[in-house]
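Below are structures written as structure tokens.
Computed from the coordinates by the stated procedures, all read-outs in this text should not be read as laboratory data. Since we're looking at a predicted model, the values are computed, not measured. Cβ atoms are built from the backbone, for glycine too; each structure is taken alone.
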Structure P
Amino acid sequence: MINVIILDLDGPLLDGKFRHYKCYKDILEKKGYTPMLLEKYWKKKCNRQDRKQLLAVTGADAIYDFFLTEWLDRIENKEMLALDKIQLGAVAKLQDWRNSGIHIILATMRQHPKRLHKQLHDLKIKSFMDQIVVCDYRKGGIGKALAVKDVVQGLNPKHSLWVGDTEVDVEAARFLGCPVWLISQGIRSKEYLASLQADFLSDSITDIDIQKIQ
């Protein structure tokens, strides 16, 4: 029986498309380049084109080092975080889990924990989280899993479900030994996620039915 959900933030719970695009757009325009339109940019990003490939589309690959520095400096500032939107139906799902006695662990890769906590508070979703685990994005899936293990004592993988939207979440879940449910409304295409052979795959967090895992 699943009584713990380890939930990734960006993708399953928050739509970060507008934040990512504005950060990309502002940096390119600062250096005099014309950015791609939003939908083209997001489609390429979901198809795993890296920063160098994305910059090359509009001939901006020469500013890669500048772009990376600016990106890391901007992507979690107050203005950018305000662009995140809660996924449709996500709050109702969190409430449903809360009413069912599910222990919710938020596991996310962010640079600035204080800014994260403020964002969750501002979005009025912090109270749904029993525990919040923050991991450096450079540590990958195993690092994310280890961060969860360090914070959550006595975690039983057999009674836990990992919910995420990338290969990092699959790696983390496999390392812990718990099932993983991938959501395709995040930062990876559904076709790519299907290739990862997760235990479950659906379009939205609202599709998650823990009864299927009993």
Structure Q
Amino acid sequence: MRRYTLHLPVHAPYQLQDMAADAVGVLDALGIPAAHVCGASMGGMIAQHLGARHPTRVKSLTLLMTTSGARYLPQPRWPVRQALLARPRSSAVPDVVAHLEGLLRVIGSPAYPPDALRQRERLEASVRRAWRPSGTARQLLAIVADGDRSALLAGIRAPTEVVHGAADPLVPPAAATDLAAKIPGAALELVPGMGHDLPLALLPRMADAIQRAARRA
């Protein structure tokens, strides 16, 4: 991270383009020639690589709360960065869940507060299934190392919908405007009151965006 802040090259052993290639491998294994692809946040970055590097495998793209990675874009404020980089008090499940609840309070959708009990149950199940701090660190390193994808985006030919929360504190909405402008023919939707999460109440709206992209394919 220090090298990134000093504008020095950052290397990741497992890169976003590798993850896109893994997605192609899954399609191959399932015998699927091409798919309608939706990616959120880091998944949206991987989807950008997928659409640009493997265009014949992508019928349409729906990119949720993600960015081109351009350095000139607004960055999250310091309290948001602190919440993202903070660590749980311990590796015990209750401490990890409390940590994730705190993060979601910072980056979540102000107009769509979650059901606290339901969210806690979901987080507990997720932590017990696959809490891997080292994996999270590798993901962050891969994002930082990937840098600016602007030149890559010009090569995307799949019909693309860009959907972003107008209240996203982690990836400010300017990133969505920038992203849509760099992908030929992309459509942009800014959702009022949405932060950097996927509230249950907004899932039908996300499904509509996927459907719009698919209809254009």
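With respect to FRET efficiency 1/(1 + (r/R0)^6) of positions 69 and 189 (r between Cβ atoms, R0 = 25 Å, to 0.05), the largest value across structures P, Q is given by Q. Structures P, Q were shown, and Rg and Dmax of the Cα atoms in Å at 17.4, 55 was computed from P. Once mean projected area of the Cα convex hull in nm², for residues 117-196 alone is computed for every structure in P, Q, the highest value turns out to be that of Q.
When helix-only ellipticity at 222 nm (-39500 (n - 2.57) for each DSSP H run of 4 or more, over all residues; to 500) is computed for each of P, Q, which one produces -15000? Source structure: Q.
Assign the value 3.2, calculated as distance in nm of label points 7 Å out along Cα→Cβ at positions 29 and 93, to the correct structure from P, Q. It would help to have the intermediate numbers written out before the result.
Numbers: P: 3.2; Q: 2.7.
Here the read-out was taken from P.
For the read-out distance in nm of label points 7 Å out along Cα→Cβ at positions 13 and 165, a value of 3.3 was computed from one structure; give its label from P, Q. List each step's numbers first, then the result.
Details: P: 1.3; Q: 3.3.
Considering all the candidates, the number was obtained from Q.
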